[in-house]
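Listed after this line are the structures, all set down as structure tokens.
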Structure I
Amino acid sequence: MFLYGYHPVREALRHRPHEVARVLVSAARAGHRREEIAEACRRHRVPFQVVPEKALAELAGPAHNGMAAEVRAAEVSPASTASQAGADPGLVVLLEDVQDPRNLGALLRVCEGAGAGRVLIRDRGSAPVSPTVAKTSAGATEWLEIERITNTANEIERLKEAGFWVYGTDPEGDPPWEVDLSGKVALCFGGEEKGLRARTRQLCDRMIGLPMRGQVGSLNIATSAAAVLYEAVRQRTSPQHK
């Protein structure tokens, strides 16, 4: 499998160089990023090849952005090997029916930035964690513990048994700054069109929403997730909540 784009290639070399079979760079690509990747390949003894632009496009697709890494893995970021320095095990994100790979990539980038300890993705109805997702996430998939799940209800029950409060998201929910997000919490985000499934909503302890004061009725899912997750970060790092 090929990962493409500067950020996914760089993070793969940082996180799991032993799984990178080779790195290919377009002959038309020059500059400090190419030199940085070449140096990382030398350091980790990963083959580094300069190839014609057309050859790279044939292997990695037209959106390669000048470089690609061939990795020996079936998944972009297997949960068994992913690790994130500073990840918060008490902050879990559950994603359901996010179908657009670019939305999923943007969401995962937010999750990694906010220090989510785990990301659970409902397998059926969701986009796979593909090279496109990895590229959109700017390499965040390399550092997240991502787990594909088959049954959202079962996972929510397990989270509750482990002491987590489970919060869903809905436009009519309570503002996140009015909800205590300082403990063990699981935040559930639904798909682009319909949001969370009805059964998932029923199982949530409370619904969280962002008040819309303008004329547009909603925010992009990654933007909404960023607002909610960083309110959780604010509460969890605030001295008064410690």
Structure II
Amino acid sequence: MNVGIIGSGTMGSGIAQVAATADCTVKLYDTNQEALGKAKSALEKILLRLIEKGRINTEEKNRIQSNISYVDNLKDLSDSDLTIEAIVENLNIKKKVFSELETYVSDDCIIASNTSSLSIASIAASLERPERCVGIHFFNPAPLMKLVEVIPAIQTSKEVLDKSVKTIKDWKKVVAVAKDTPGFIVNRVARPFYGEALRVYEEGIADFATIDAAMKSVGGFRMGPFELMDFIGNDVN
């Protein structure tokens, strides 16, 4: 399968690694050459760490890297069977990219967004063939997090949904099909978690470190709410 990833930031490069590990031919696209260079260097470091931990060998590292090419022209994704957009969470920018992308790819290409909460139906509306659009939401870090939300818009065809679910399962991920509502499943549940933590701090009940420590030691969470917000990045989430 030929996979095009739009955006070489943390999520885009992570998804590219997942697809390449599953032996897909991946093109990672970004308009910024420096960002592409950083993504390539970051992957090298990640794979070397995996070798050190005994999770992969040198042959597997070389295979994964050879499956990814780095491109700065959207037209280079024209042979994609699946594209996944992972750029800034701005609806207008996403719609502009999707509209241009559709002019390059085949009629059978699935055009997906990794948005964490924006309306898939609104993104799909930018396409001439909105039935090919679907949400495929990975969590950070994509290579480690098993869960992937697959979100059909009201326009999404059953064929596109079924093919998307099968592909993500083939990539050794656990799929949760969610309705196209704000935040989908995980982020909708997580918002009150963050919100209540902020209220506890604002009311002077405890400081950031204490709240995080309590939620980890007593609540059993792997990360406290403030640690998690910092890790995800409030500026991009």
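All of the numbers you see were taken from the coordinates with simple rules; none came from a lab. Model, not experiment: these values are computed from the prediction. Cβ atoms are built from the backbone, for glycine too; each structure is taken alone.
Here are a few things to note about the model shown:
- If you line up I, II by distance in nm of label points 7 Å out along Cα→Cβ at positions 51 and 211, the top spot, with the largest value, goes to I.
- If distance in nm of label points 7 Å out along Cα→Cβ at positions 67 and 139 is computed and equals 2.3, the structure in I, II: II
- At a computed 54, 38, 33 (Cα extents along the principal axes in Å), which of I, II: I
- Winner on distance in nm of label points 7 Å out along Cα→Cβ at positions 107 and 179 once structures I, II are ranked, highest first: II
- Structure with the greatest value (metric relative contact order in percent (Cα under 8 Å, 6 or more apart), set I, II): I
- Origin of the derived value -14000 (helix-only ellipticity at 222 nm (-39500 (n - 2.57) for each DSSP H run of 4 or more, over all residues; to 500); candidates I, II): II
- If FRET efficiency 1/(1 + (r/R0)^6) of positions 91 and 227 (r between Cβ atoms, R0 = 35 Å, to 0.05) is computed and equals 1.00, the structure in I, II: I
- Test item: distance in nm of label points 7 Å out along Cα→Cβ at positions 35 and 59 calculated as 3.7, pick one of I, II: II
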